[in-house]
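What follows is a set of structures for review.
Laboratory data are not the source of any read-out in this text; all were calculated from the coordinates shown. Note that the structure is a prediction, hence the values are computed from the model and not measured. Cβ atoms are built from the backbone, for glycine too; each structure is taken alone.
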Structure P
Amino acid sequence: MKLFMWGVLAMASLVAALFFLRYWRESRDRLFVFFALAFAGLAANWTGLAIIDQPTDEAQQKYAYVARLVAFLVLIIGIFDKNRRSGRL
């Protein structure tokens with residue numbers, strides 16, 4: 001069941017990344033690129049977890065958390081970039 005859910009999450013993240021790339025192509029707003037990169041990273045994370053199946057080594061578990069952390073940091077950087085360019089921060 002866990003493998004199925006990781007597959008669903010990977011597919012949903014990849015679909016979200018493709019939607020954000022489409023919105024970027026229409027508007028040329030860099031925020032959509034940051035969101036697409038973050039969701040592509042999350043898709044890679046879920047795919048990696050499904051391939052590993054049972055991360056037995058602590059280092060493998062840490063890499064999964066680091067990959068998610070990087071994805072969320074990309075989201076935060078994109079939001080700060082958008083606010084800085086619009087003059088709100």
Structure Q
Amino acid sequence: MVRAHIFYSGTVQGIGFRYTVNRLADHLGLNGWVRNVNDGRVEILAEGPRETIEEFCRQIEEHFGGYVHHKDINFAAAEGNLTKFKIH
């Protein structure tokens with residue numbers, strides 16, 4: 001299990017991005033949250049198997065291909081304190 005801290009930039013606010021991310025995370029069984037950042041990015045904190053998180057990112061990028069311009073992702077050991085995926 002890993003924890004991924006992810007930032008997506010581009011046209012990622014005001015297009016249903018957070019709601020789609022929440023739906024994808026629920027479907028894949030990930031724990032964590034997603035929220036808008038004041039600088040226009042979207043921030044995600046997710047825990048689960050690394051392969052599942054990589055699939056999660058692939059699905060996000062496939063769904064929002066024309067809107068996402070950049071992704072920053074950092075992996076760390078899972079802390080186990082995140083519960084069901086939420087929108088903040």
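Assuming 31, 23, 22 is Cα extents along the principal axes in Å as calculated from a single structure, say which of P, Q it is.
That value comes from structure Q.
Of the structures labelled P, Q, one was used to calculate Cα extents along the principal axes in Å, for residues 3-42 alone, giving 28, 21, 12. Name it.
Q
Determine which structure produced the value -31000 for helix-only ellipticity at 222 nm (-39500 (n - 2.57) for each DSSP H run of 4 or more, over all residues; to 500), calculated from the coordinates; the candidates are P, Q.
P
With FRET efficiency 1/(1 + (r/R0)^6) of positions 11 and 75 (r between Cβ atoms, R0 = 25 Å, to 0.05) derived from the coordinates and found to be 0.45, which of P, Q does the value describe? Walk me through the numbers before you get to the answer.
Values: P: 0.80; Q: 0.45.
Structure of origin is Q.
One of P, Q was used to compute relative contact order in percent (Cα under 8 Å, 6 or more apart), and the answer was 32. Which one was it?
Details: P: 32; Q: 48.
Derived from P, not from the others.
Quick check on the output: 2.9 is distance in nm of label points 7 Å out along Cα→Cβ at positions 51 and 67, derived from one of P, Q. Which one produced it?
The structure behind it is Q.
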